[in-house]
Structures are given as structure tokens and as C-alpha cells.
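Multiple structures are listed underneath, in C-alpha cells.
Here, each number is a calculation from the coordinates, and none is a lab measurement. Every value quoted in this text rests on a predicted model; they were computed, and no experiment measured them. Cβ atoms are built from the backbone, for glycine too; each structure is taken alone.
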Structure 1
Amino acid sequence: MQGKRLKELAEHVGGKVRGKGQMIIKAVSTLDKAGAGEITFLSNKKYEPLVKTTKASAVIVAKPVETDAALLIAEDPYYAFMQIVVLLHGHRKHKKAGISKGASIAKTAKLGANCNVYDFAVISDNARIGKSCCIYPGAFIGSDVKMGDNCIVYPNAVIYDGCEIGSRVIIHANAVIGEDGYGFATHKGEHHKIPQIGKVILENDVEIGACCTIERATLDDTVIGMGTKVGDMVAIGHGARIGAHCLLVPQVGISGSATLGHHCVLGGQVGVVGHIKIGNMVTIGAQSGVGHDIPDGATVLGTPAIEANKTKRVYASIQHLPAMRKSIRQLEKRLAELEKADE
């Protein structure tokens, strides 16, 4: 692999070098595993002791630290690290396959220039696929789907009829976009299916993880906002609206008609009930259960989810409950004895 001089990397990310700017960097690694010719980064203070012992040739930092390695000083070390990873290693390359004869493409479907459609992919009637898209084997694109440019649909992903996919969207393997919402009318003990006539809209730069399910709605649309990244095995219910640039960590579940603002972060296994509103820039800790509206900027944790610092104090007290219970019972017994003595 052809490397870059540390000085060149600093120029690329808008940073400054302290140390040997002419050294060649060929790869990236972690603080504890990096070696000669590699660059790493420090963005979390708890890992600062590792900077003193790292074998890396250079470390990306926000401010100077004590280390034998050269320093690349950047405003946002993690973002600078990302830029360097892309520069040195690049993103996954997709084989130029053209339109495979083994794919099933409806005569009424239209594909933009430079698309790659691999064996056994299915593109249905009246689908509209933009330029430079990659549709991997086993992927299914339903009728009347609209897809923008530079999208990637990985193997066995399914996009149901009528859904709208923006540009630069990535849909990982086995994800399902636009399945029927969980809508039933119960009458005399029987559950009758309600037609789901809405659609799913994925805006530009959305990424959907493997094995996700995003439901279409009964009437309205289910919308995933621009730049939002959805982790593996996330379930999003019918009519939910997710704002721009949110992060949904794997195994999150969002019920129908819930609304999230922009730049929200939901930790792993968070559950959100339907028909509530979560504000902008909200952070919800892992395994929390959210059953009520959350205001802008809040950080919540627990089930039910409450202000995070309060939840931590509650959890910290749990281990003391047996002793507290014993003390209370002793006090109750003593109080009863005192009351009896006063009679």
C-alpha cells in the first residue's frame, strides 16, 4: 500500500503536525495495536494513558499530549481519523458488473447510466432507478419504486412497491423496506387486516442496517430523515417519522406514529411507544423504555425513561435496598414498642 507523509495527512484534514512531518504513514489502527508506519487517534479522555505507551508512529489529538509518537493536532480527532481512513483505505469497492443477464428486470423499469445489477436481482414494473446504483444478488425492488443516484442495495434486501429512496442511500442485506404495518381491527374476537396504503420514504444519505424492518403506514407515510443511520435489526413502525441525522443503534424498536426530531441518538434496545413526540437532539440510553414525550435536548435513561442523572442515582441505590428494608423493619418494630410503652 502506498502511504502518505504525515504532513500531507495534516493538510488533508486541516490539522498541524508536531514531530516528524515527513514520515510515511501507510495504515490506521487503534492506540493499543498500532505499530510503526501507522496512525491512530485519541478522542476519549479515558484512553489517554494509552497514548504514552502506543507504538504508533503518529497520533491524532485535539491538543498536545505526552507521547513518543508524532502528533497530528486537529479540532475533531475522530472526524480527522475518518478522513484519513478514507484517504488511505477507501470505501468498499463494487465490482463493475453492468446489467447481468441473470437479473430479472421488467420491461417498464428504467435504470440510469452506470448501474450494476447482479445475478438474481429483481426490478419490478415501473421502478425508476437512478445513476450509478448497485443492486446485489437476491435484492428485490418492487413496482413503482423510485430510487435516486449512487444507491447500494445489498443481497436479499427487499423494497416493497411504491417506496421512495433518495440518493446515496445504503440498504444492507436482508433489510425490508415498506412491509405492511402492524394494523388490525379486532371485531368479535377476530383480527381483521387493515390495508396499508402509505409508503416508506428514505431521504438522501440514509443508511439502513442488516435485517431492519421499516413498515409502511395505513394512510400516512413512514419517513426516515436525511442522513439518519439505522443500525442492524431495528424495527420502525407504520407512520413513524424520524428526523434528519439521527443515530439508531442496533435493536431499537420504534412503534407506529412516533416522531423523532433531528440529531437524536437512541442506544441499543431502546423501545419507543407509539404516538409520542421525541424532541430534537435527544439522547436515550441503552435498553430504555420511552412511554411519554421527551423535550428538546434531554438525556434520558431507564424504564420508564427519566432524566439520566436521576436514573443513575436510582440504580445506585438498588444494591442498598435489602439493608434499607431491614433497617425500616427494625425502626417499625422499635416504634411499635415505644407506642406500646406509652399506653
Structure 2
Amino acid sequence: MRIAQAPGRVTLIGDHTDYNGGLSLPMAIDLTTRATFTPEPGSFLIGLSSDQYPEPWEIPLGPVAHVPPQARLAAALVTRAAPPSGGRVEVTSSVPVGAGVSSSAAFSVALLLALGQPLDATNLAKVNQAAEGDVGSHVGLLDPLAIVDAQAGHALFIDFGTADLERHQVAIPPEAAFIVVHSEATRELNTSAYATRRAECERAAHEVGRPLGQCELGDLSVLADPILRRRARHVITECARVRLVEALLERGNLVGVGAAMSEGHRSLAEDYRVSIAEVDDLVASLQGMPGVLGARMSGGGFGGCVIALCEDGSPALDPDAHAPRRAWRVSPAGGAVVSGSSV
């Protein structure tokens, strides 16, 4: 029996920068997905049950001809993990689905580890990315890297412009307090304009001559299309905000961190156009509450959750204050773990 646990994640700053060769500063949170694999030697099926779905799935080892739509990612992960035998997988999760806090990556990392993949962040991220691509979701490497390499009490600085995906830990002051609030607008990247944004960035990078994450604002003059200029401007300014927030965290300047988070949301909403009215209204509502230093959408956009940085004692930290919306007070958590027996 192997048991694996993987956290969800939020982005303090640096969204839509990973696939542009830029910088990001995500943070794992103490909402988790847990997968328990019990092998059955001689079996050629993976029986997977999840508390997120009413019915279990049966996934054959090897090429999969047909599975229910909601089981396609699991089937792609099983195919790529190639476990030596079938068995049973039980999945439980406190990570809300379709909320922009990496429920899909948490599930993928937990399942891959439970099926025997090594605890290697880069490999897991690439396998996760490939499996998502198999089912039509062209995601970046940010989520699984943040989930695997996280350290409690820290955010993870990632430079996607380096060949080895350079990463280092950035301490979060203990007085920083966070609340995640669901807009209750569910998001699905493979049915949103996420792919369009990626294509726009590819066009802009082609015209500029290098990845947008490695550009400066002066490079925007090359772009005649105003839409491409706005997309590129978000990426360039967001990478600058990542460096700024890292420096502010090191100085313990949480007021400055909150202001940068709010500015990042404005950029995502106006320049990158990945926010929606429900999310913008929630961000504005949170920003108006006492003790809230900053708020922004988290993840790919088009719905999902908002992360707010608060002073300790802020009324915004009470999940009940956001009813009927769901909310979770969260802390910077450690990364994925795997064990060989029940705990």
C-alpha cells in the first residue's frame, strides 16, 4: 500500500507567466488531496473511487479506448505512470474543484506518487503536464512544481526562463494571514479562453523575438496589435511584481505585498482579461474589509477563488463572514509526501 498526499496552491503573484518563460511566486496551502493505492498483483485494472464523485471508475492498464469524461485525466495519468499491476485507489480531498487552487494538479501529483512515480518535482510536473495535454488541457508547470517543492511557512520562487527551472524558498512572515474565498463561479480551463491567451502570447513573443517573461516594457513598441501589447504588458509587469514581492517579503513589508497583489489582479482583469465580474466584485469586496491588505484572483482565471492577505485579527479571516460563499483560512504549507503504509 502506498499513500500520497499533495496540497493545493494559490499564487501570491505571478499568474500566466510560467508558459511565457517568466517568474512566479506560488504558495502551497493546507488543503490537500490524498490517494491510497492498494496493489492487486495480476490485475489489469485500476479501480478508482473518489469522494468528489458518486461512482467509482475502472481504468485498464495500457491504452484506454473509453472511460467516462470525468475519468479521462486519471486514465491518462495511469497510462503514463504505467504501474506494474492493477489495484484499488481511494482518493479523498479538501481542495475545492474548479476553484483555481490546483485541485487537478493536487489530484495528479497524489495519484502519480501513489502509483509509484518518484518524488521528483520536475519529473512529476512534466508527467502531469503531458497527461493534461493528453486530455486537451495545455497547462504550464507552475502548479505541480509548487505542490511538490513547497516548504511550510514559505512561498516558492520559480524562474521558468531557466533550463533547470530555478527555484528557491521565500519565507513568509508569521504575522501574514490568508483567506481563500470562492467566487462560486466554477472554471474549466479547457472550455475557457485560456488556450486563446496562450496563443496570443506566442504570437507576441514571435514578433518580439524572445519569450515575454524575458522582455522589458520597451519591447512593447514592436507590437502593433493593441491586444497583443496588453497581453505582453501583463506578463512583463507581473514578472516585475514577483521580484518586488520577494523583496517586500524579505523586509516584512506586508502592506506593500498586499498592494502588489491587488495591482496584479488589476493587470489580470484589464490587460490579460482572464477575470470575470463575479471575481472582480469579490476582490473589491475583500479589499474594502478592515484589515485586508490586498486581494487577487488565483490560478488560470475565468472564475474560481480569490486569495486575500490580511492582518491578523481581520474580520475577513472568519470564513463565515463570506457566506453564502465558501471560504477557507489557509497557511503556507509543505509539499507532497508519500509513505508505504497507512498513517
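Out of 1, 2, which structure matches 28.0 when mean projected area of the Cα convex hull in nm² is calculated?
The read-out was computed on structure 1.
Taking distance in nm of label points 7 Å out along Cα→Cβ at positions 75 and 219 for each of 1, 2, which is largest?
When distance in nm of label points 7 Å out along Cα→Cβ at positions 75 and 219 is calculated for 1, 2, structure 1 comes out on top.
Give the label, chosen from 1, 2, of the structure having the highest value of distance in nm of label points 7 Å out along Cα→Cβ at positions 59 and 275.
For this comparison of distance in nm of label points 7 Å out along Cα→Cβ at positions 59 and 275, the top structure is 1.
Where does the value 4.6 come from, among 1, 2, when distance in nm of label points 7 Å out along Cα→Cβ at positions 107 and 259 is the thing being computed?
1
Which one of 1, 2 has relative contact order in percent (Cα under 8 Å, 6 or more apart), as calculated from the coordinates, equal to 6?
It must be structure 1, since only it matches.
Work out which structure the value -10500 belongs to, where helix-only ellipticity at 222 nm (-39500 (n - 2.57) for each DSSP H run of 4 or more, over all residues; to 500) was derived from one of 1, 2.
It must be structure 2, since only it matches.
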